[in-house]
Structure P
Amino acid sequence: MQNFLASLRTPGSCRFGTWVKIPALETVELLAHAGFDFIVIDMEHAPLTFESAYRAIVVAQGLGMAALVRLPDQNNNDVQRILDSGADGLLVPRVRSADEARRAMDSMLFSPRGSRGLGITSRAGRWGLLPTPAYVERGDQRIVRAIQLEDREALLDAERILAVDGVNAAFIGLGDLALSTGLPAGHADNQALVDTLLAAGRRHGIPCGTAAGTAEAARQFAERGFSFVMVSNDATLFGRAAQDLVKTLRG
């Protein structure tokens, strides 16, 4: 299986992916053929079931593309099964404090660091074919455990949150940050918070990511120091392409 986490730690590089919201394997296949490095299966803001997420993970990885999953919430109900489905990592939405980060990490790490259960007969354990030490090592050392910081207070406390044991990636949601501060995403105050996160990430050796609507914006984020960027999403990519085609036809 891929070691996507290691690729995020490569100095001076940035990985580009997109969100998956459509429960169809054909779109996942097309995203892989298009050349994306990874997808993030969005169980927070899309009507995706566990089964559809599982199948997307399998297809993406089979085509050489890493597959992360954004959890629906912080309740940890799906963490065990998603990790044992072989996902390359998880994004935990709306983490506001170090305590919330610790609770999220607990369910992702094996004992004694956390409370994740051993499931070597799962897909992550190659259905029992992977030796237990290798299964545990992948779970603890190779899985992306990203926290989403989307509130002003959380970003001001980024130093403490990123120091939580188990956290190995961070994502900043600029849309929710704008709602939190009441300022446009591009406002200088919000951009200063972005710089705060990037600086904390460098100090802790933690790759940081964000989302962009366009390729140009994604390249700018990469130049700024982000290690991974999600560009648009499968539904919007399809919708805009269809809309542009119809506009041209009727133009």
Structure Q
Amino acid sequence: MSIEIIDELEAGELAVEFEGLEPWDVLEWAIDRFGKRIAVSVALQADDVVLIDMAYAIDPTVQVFTVDTGRLPQESFELIEQLRARYPGLNLDILMPDPVPVQRLINLHGPNLMYTSIENRLQCCSTRKVVPLQRKLATLDAWVTGLRRDQWATRTNIRKLEVDHDHGGVVKLNPLAEWVEDEVWDYIREHDLPVHPLYAQGYTSIGCAPCTRAIQPGEEKRAGRWWWESGAPKECGMHCAIETGGFEHQVAAIVGEGAQ
């Protein structure tokens, strides 16, 4: 059966309908609606493990994908192996960036270009993470993320279902949008799920090894991401495309109108 394209009107109606629904109910609807043309995107955070557990219970063959940027910490691969053991036959697609532009970027700016300027860091994120994501999304009608409204200032208004214009109009689902961090960890403890080993070392948001550190007492949850930058968005471009001007929106949301 062909999939009907979801326009902004239907997306808005569904977003309202999904408010108050549990994440697994939203996932069950989405998997039934989009079938083999939907995939769960994971960055190996606690939220992502919860999504895998829920989606696998609904359909063990559901597509799951993550991006191996080439700079992930070893602990990320340890978690991948735990997930593969926990969920037999897990349909996990590990995406990798095209090595040619990565090599060009390194030759031009050096292997640690992310520390030299915000522009170089964003280019690194784009080459290693965003472009592989775009290639994957071009094969899908819908993707699922672990975004929550309480994660960061720029995510407070996300809906459980959106038309993702930053990535060609694919449908984007955020089943955990209403949940808060405690609900995520309660689910993990209740179901005895594996989590990234770096959480035990004080990490609260985990990405590439050069760009992630443990947070200090009193710091925001995403303070360990790109901590050396000042006045820059704590985003990589996967959820707010650089080329569409989304990062300007991110900065405005973070610093507020008074800083302009």
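FYI, it's all coordinate maths here, none of it is from the lab. This one's a predicted model, so the numbers in the text were calculated from it and none came from an experiment. Cβ atoms are built from the backbone, for glycine too; each structure is taken alone.
Computing distance in nm of label points 7 Å out along Cα→Cβ at positions 110 and 190 across structures P, Q gives 4.2 for structure P.
Structures compared: P, Q; top value of mean count of other Cβ atoms within 10 Å over residues 94-101, i.e. the largest, recorded for P. Largest in distance in nm of label points 7 Å out along Cα→Cβ at positions 54 and 182 among the labelled structures P, Q is structure P. Comparing distance in nm of label points 7 Å out along Cα→Cβ at positions 126 and 198 across structures P, Q, the highest value is found for P.
By the measure Cα Rg over 2.2 N^0.38 Å, for residues 134-221 alone, tell me the structure among P, Q with the highest figure.
Details: P: 1.16; Q: 1.26.
Result for Cα Rg over 2.2 N^0.38 Å, for residues 134-221 alone over P, Q: largest is Q.
Structures P, Q were shown, and distance in nm of label points 7 Å out along Cα→Cβ at positions 30 and 166 at 3.8 was computed from P.
Between structures P, Q, the greatest calculated value of FRET efficiency 1/(1 + (r/R0)^6) of positions 62 and 206 (r between Cβ atoms, R0 = 35 Å, to 0.05) is seen in Q.
Given structures P, Q, which gives the highest value for mean count of other Cβ atoms within 10 Å over residues 14-21? Walk me through the numbers on the way to the answer.
Numbers: P: 22.1; Q: 14.9.
Going through P, Q one by one, mean count of other Cβ atoms within 10 Å over residues 14-21 is largest in P.
One of P, Q was used to compute helix-only ellipticity at 222 nm (-39500 (n - 2.57) for each DSSP H run of 4 or more, over all residues; to 500), and the answer was -13000. Which one was it? Source structure: P. Assuming 60, 41, 32 is Cα extents along the principal axes in Å as calculated from a single structure, say which of P, Q it is. So the calculation was done on P.
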